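These are the structures in question, set out in turn.
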Structure I
Amino acid sequence: MAEKQKLEFINIRNKRATFEYQIIESFIAGIQLLGTEIKSVRQGKVNMGDAFCFFDKGELFVRNLHITEYEKGTHANHEPLRERKLLMHKRELKKLQSKIKERGFSIVVLRCFTTERGLAKLEIALARGKKNYDKRESIKQKDMERELDRRF
């Protein structure tokens, strides 16, 4: 009797996104992956520093999401920076598409994680870029919290 392989849960955060952007609303989206891509995701080999989402013919895609090539992959290995389709409900897509048309909004990737069933998901957010003084305020706030933690 074969034992089931225990799945490890992956939770990779994009810390730069919360520093660069003011998060308005977040969504969970499935991601359409190839076989070697999901294997790399399960190993935690995802870099989403420059990742962003865009609409093409009513469908949502993610660009610049770097998933490292699978080590044991053959000639059928995937391209690390290919555009990947995101899977969401139609009403969520329409809501995002109407908001993105407003000036200053963009869709950024906050984190990549796997579910109990082993599916890869992305947490994306409708965001507005921060100005330099907003970023300085964020740094001050983090420093104050760190100082309070040291004292107590």
Structure II
Amino acid sequence: MPNYFPESGTQEEHVAYDKWCDDHLKVRSYMLASIYNKLQKKYETMEDARLIILTQRNTFVRMVEPLDKRSKALYFMRMVEGSSVNDHALKMIWHIEELARLNLIMDNKLAMDLIIKSLPNSFSSFVQNFNMHKMEKTLTELHSIPVVYEKECTTWGLM
């Protein structure tokens, strides 16, 4: 690392600066030694440890942002009373599949539970029946069951 310290500094300041340079070199070396080989090659030309940290942080944020956005959308999604259960279930399944594409594979039971718990009060008897029978379904099967329930309830004037 080039010496940027002005010549006019005191002996104490020169000693402190030299110590900082040594410490900085150690930190940079430890950082490079602890990361994946491909990243080492990318960062070995960077002399400033702070720049390495900022670059990695920005890379990480760009990778995590879509995952965070999808998982928040999924976990907080609720079907609005009177809207289409078909559209709602398809949207939730799409978010689950998007998370899988981002390498967040969700357990099928958790995915089913999220969908079931997102249904409005008008589906309470369906939810109770579903939970009581501990149904094991694929997401596609789970999608079709409340759609059929909604059609039957609408036909009989129960919704």
Of structures I, II, which gives -23000 when helix-only ellipticity at 222 nm (-39500 (n - 2.57) for each DSSP H run of 4 or more, over all residues; to 500) is computed from the coordinates? II
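Name the one structure among I, II that distance in nm of label points 7 Å out along Cα→Cβ at positions 13 and 85 of 7.5 was derived from. Could you put the intermediate results ahead of the total?
Values: I: 3.2; II: 7.5.
Answer by label: II.
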One of I, II was used to calculate relative contact order in percent (Cα under 8 Å, 6 or more apart), giving 32; which? I
When I, II are compared on distance in nm of label points 7 Å out along Cα→Cβ at positions 45 and 77, the highest value belongs to II
Percent of Cα pairs over 20 Å apart: greatest across I, II for structure II
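Since every read-out is calculated from the coordinates, none of them should be taken as a lab result. Note that the structure is predicted; figures quoted are calculated from it, not measured. Cβ atoms are built from the backbone, for glycine too; each structure is taken alone.
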